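Asks: Given below, in the form of structure tokens, are the structures.
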Structure P
Amino acid sequence: MKKMIFSVLAASLSLMSCQNTEEALEAAPDSRALTAEQMASKSNFFPAVGTANEQYGKMGPYQVSTDAVLGDCGGLGGIAIDILQSINVLDQTIQCTNNLPYGNGSPISTSVYYPSNIADLGKLPVVNFVGGILSNEGNYAQMLKLWASHGFIVVVSSDFINTLPEMHLLGAFKASQLNKDTQSPLYGKIDMSKMILAGHSAGGGASILTSSISENKMKLIDPDLKVVGSLPIEPGPLAVSFTVKAPTLILTGRLDVVVMPWYTKIHQNGIFNPSPAWAATATTATHFSPTMEISKNEFAGISVAWLKYTGYNDADAKTYFVGPNYKLKADPQFLQGLHPYRVVRNQAANNLQ
């Protein structure tokens, strides 16, 4: 019965993919031999591994504050969470905000995560993140806190659909507002000229679409706004990556049965991007890996490396992406060698020094 429930949920999610208290805290594809439940739960049992996760897959030097109010996932949406937890697709640490259908709040929401000692810091790069269709912004809290702990301001927006650019545009507008609000702890602290557009699933596809908007049009939101990077994680297929105007890291999961990596490879692997692009598939990642606790999130370390590279031009992070022996190509967390989903980068990325 549980397998049947999961199959229905996975099929529904696959179809749909196609298309304020402040808190401080801290080898060849073989997946077809597994059942959908086994594939989805595998990531819940195996820890994240590899070079990037060892270096960056842990909380950074900053404590984190947020205006998101996080709690248990109740309401109608919570039923799906309970079912997925019962079959080990989701771990027990996932949280939700009170937005519909997980609570009785507005279905449209925006929250922000940032270093708690922001008053002592200069301007910080901003990550503009949108989650998957049917998701709640709180589902990604652990990954967003990780990013903020490494010195980023993270704005997360959701309207429960998250498929088109409007939520990323809302996030950009929210960041601009906070940066100009003298009553906000983020007043004058957001570097709008260093924005990374990120997303998961439907939000990943939306990050590709938003990263394809011209710089002049984005500056209508804020004259200082500049997109310096794009991070689509297991992106929904309503976008093609060759229109993206910023350096792009496309991440997929070998055990993803919702947005399967072969589909992303066909039209989103970045090979034909005019901008530098990389693509990597995590060995044990499922579609729900970005919601896991950090030790089980295969994308945790490499996502931090990407943000530090694009947001700060950090020398250590840069070694994962630039140079003839770039570390991503040797990281055992990701498929390598002759595998059809092996790590690749395009010519524009090859040319970087």
Structure Q
Amino acid sequence: MKQILSWFQVIALTSTCYLALMLWFFPRIAVEHAGLDALWAVLGVTVIGVLTGWVLGLTTERFPNLTGAEIGKLVWGKWIGTVVEVLYIPIYIYFSALCIYFFVVVLNSFLPNTPLLVLMVTMCLVAARGAWLGVESLGRVASIVFPITFLGTIVIFLSLLFQAHRFWIPHTVTSWSNTIEGIYYLYPLYFGFTIARMLSPYYEHKKLRSIWYPIISAAAGGVAIIIVALAVILNLGWEGTRDISFSLPFAIQLVRLTNSPIERVGIVIIILTTAFTVLFVSNVTWALSSLGARIFNMPEDKHKWFICPIIILTIVVAASFRSEQQAFQFLDKYLVPLGWVEVFVIPLLQWITAVLRGLRTEPVPNQKKKT
């Protein structure tokens, strides 16, 4: 398979495939479940995120020329592997749909006269076009969108953090059970990280280097969410963060950049996150369509056949959520436990099984011995 992605494009693509699910309200989730230990829970979930990146890195380096569906079939056998990989499709359609729903709810506060369905359809059509163009185009776009969004988020929320009047940060854990509960409910931040398995054949695997790509991605994402959590909680307070469903967009309205030519910084965040979210939906759609093609042993370019049904199902599911409360209940009841299973448990078991069975595919190019 042609290796068409650079190391930076791999990190950028991976980084734009998670965080979208709970980006707008994760400080509230942290405070709701961990209380005064909310910041410890955020720190804990970033550590778990880095560990997840390490597990995914180990798996992709063991099977550098296989995608997720092919890895599953090799490790667990054709039938069990196929069943496991097929289950990813409906779960990730719901995941993508829920991300879209939450984002358009936030976006609707800036565009109150635009129906939610119109925003959903528009986003999905643009995303479908990106998925249709393929992973090379997505990689190029991600290499632009990711650094701009990442740096913009860091700068804006650091500004918000330094203008906070509350600088009290707990330096001890008051309740380990609350902290663990907060970590448990925050983990869907990393739902979507498994795209690393689908990207594996599209870049060159270099010894002691490429294993770090998902780890670097998780570490960068962790830095961002820690800064965001600190800025939101220290500005709104623990009770204020708990009482506001979408605390992040509320907090960015407090940003004041002295002598800045940008009057409403919140609009900049919305523009950046719109590009991020559309790219995210494109990435997930491409990954699911490629997964479908691999499951049926179809050529690489046949993934386009699956894009239309996946996008239609995503729109239908996103439009089926009737209220924020229903969406939050679905997240807590289904996607939280499924996130742990799909993103952490299955890849870990897959890697352990491969090690125990001594399975691996051809070594990466610079590991081959000269004859």
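Asks: Of the structures labelled P, Q, which one yields -22500 when helix-only ellipticity at 222 nm (-39500 (n - 2.57) for each DSSP H run of 4 or more, over all residues; to 500) is computed from its coordinates?
Replies: Q
Asks: Given a value of 56, 51, 35 for Cα extents along the principal axes in Å, calculated from one of P, Q, which structure does it belong to?
Replies: For Cα extents along the principal axes in Å, the value 56, 51, 35 is produced by structure P.
Asks: Compute distance in nm of label points 7 Å out along Cα→Cβ at positions 201 and 313 for each of P, Q and report the one that scores greatest.
Replies: P
Every number here is computed from the coordinates shown, using simple stated rules; none is lab data. Predicted model only: the values in this text are computed from it and were never measured. Cβ atoms are built from the backbone, for glycine too; each structure is taken alone.
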